[in-house]
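The numbers here are math on the coordinates, done by the rules we state, and not lab data. These numbers were taken from a predicted model, which means no experiment stands behind them. Cβ atoms are built from the backbone, for glycine too; each structure is taken alone.
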Structure I
Amino acid sequence: MAASLEQDIEEIRVLLKEREHASGDLEMALKRARRRLPRRVYRQGRKLAAAMPLIEHPRLRLTLDEKPLRGAAREVRAHLEQIDLADRRRGLWLSILGSIGFSLLTVIALLVVVLRWRGLV
């Protein structure tokens, strides 16, 4: 029962480490990846992190409602599995190249404006 829920949470922690580069226990990994996660996924992850101490305790484990926790684990896992690391890297490089290109165009435009203003062009 709860052992498989523990496995789900451990799998989510490993996915956070691989896909979001957020290490540590589940709560710390969620804090580190907070801005890169959608709000709903982050909230579901927080539910799982809050349930971890109860899952580890033998008597308190019985007080948990497992169905919503399994749904939360499923939703977080689905989001983390959809992350494409290659696409994220490609987007980062395109963003850097785009900002460099915009900066170069701005400098060239300002240079032309100054030369025109001085009457050299």
Structure II
Amino acid sequence: MSRQLSFTKHERKILPDYRQRISSAESTQDVKKFFVYMVDMLFNEIFPDKITLEDNDIKLTPGQSGGYQLSKRLRTKPEFNELWKTSDLSDLLERMAEVACNRYRHLEKHPEKTSSKIRK
């Protein structure tokens, strides 16, 4: 039986701020931006000075399996790949993506909420 690393303590640390940001998102673009921003914060906690996210390393992909997509560059990094295989990191990102995708779909179904927040 192999041992699996858990990063749930890092998840719990950012979760209140994450939920607040996602729920206050005024557009689908905000949801995507907040998702990437908070994943970056999470990675800074987990991989201090080892991995930095670049543009398009992670994307929120509502409607696709898992709800997010990792870049090939990130998946081929040995430090990342090893932890990805031996930890609950994929589950954690899936939970974060689920929250963001729910908000994304809600805003997509109710564009009047987005439009009413835009001031002329």
Structure III
Amino acid sequence: MEKNKVVIVLSKCSNKKELFGIRVEEKSPGKWSADWAFKIQDAMAKKEGYAEIKIPVFEIESAYPGCPYCKNRSFFQCTCGFKLSCWNERDKTVTCGWCGHQSELNGNIENITAGEDR
């Protein structure tokens, strides 16, 4: 049996501006699911190469614990790149955890930058 591909998507808490990783697994061809999140330091994320490939949008499994800082279970993508920040699923005005840009939510996420889980 072939092992499913696993990647780590970097995100920042939109509240605390702290970095965290999201474990995303390809459950079947082209179908990705997030099932875990963990705190990570910037230096470790760079060392592990957690920003090297792009994947399509992923589903959030019921077991996904949410942001390890504020427990938000959803995400938005800023115009500063393919970077994600956690989102509470209520507010329509959001602030990027990466660049601090504040904007109204619109559109859909098409691609996400990730790195292979080694």
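Here relative contact order in percent (Cα under 8 Å, 6 or more apart) is compared for structures I, II, III. The highest value is that of II.
Sorting I, II, III by FRET efficiency 1/(1 + (r/R0)^6) of positions 18 and 106 (r between Cβ atoms, R0 = 30 Å, to 0.05) from high to low puts II first, with the largest value. Quick check: 12.2 is what I get for mean count of other Cβ atoms within 10 Å over residues 42-49, calculated from one of I, II, III. Which structure matches? Corresponding structure: III. Upon calculation of helix-only ellipticity at 222 nm (-39500 (n - 2.57) for each DSSP H run of 4 or more, over all residues; to 500) from the atomic coordinates, which of the structures I, II, III produces -27000? Among I, II, III, the structure yielding -27000 for helix-only ellipticity at 222 nm (-39500 (n - 2.57) for each DSSP H run of 4 or more, over all residues; to 500) is I. P(r) over Cα pairs in 5 Å bins from 0, in percent was computed and gave 2, 12, 23, 25, 22, 10, 4, 1, 0, 0; which structure, I, II, III, did it come from? Checking each candidate, the match is III. If distance in nm of label points 7 Å out along Cα→Cβ at positions 26 and 50 is calculated from each of I, II, III, which structure is the one that comes out at 2.0? Comparing all candidates, it corresponds to III.
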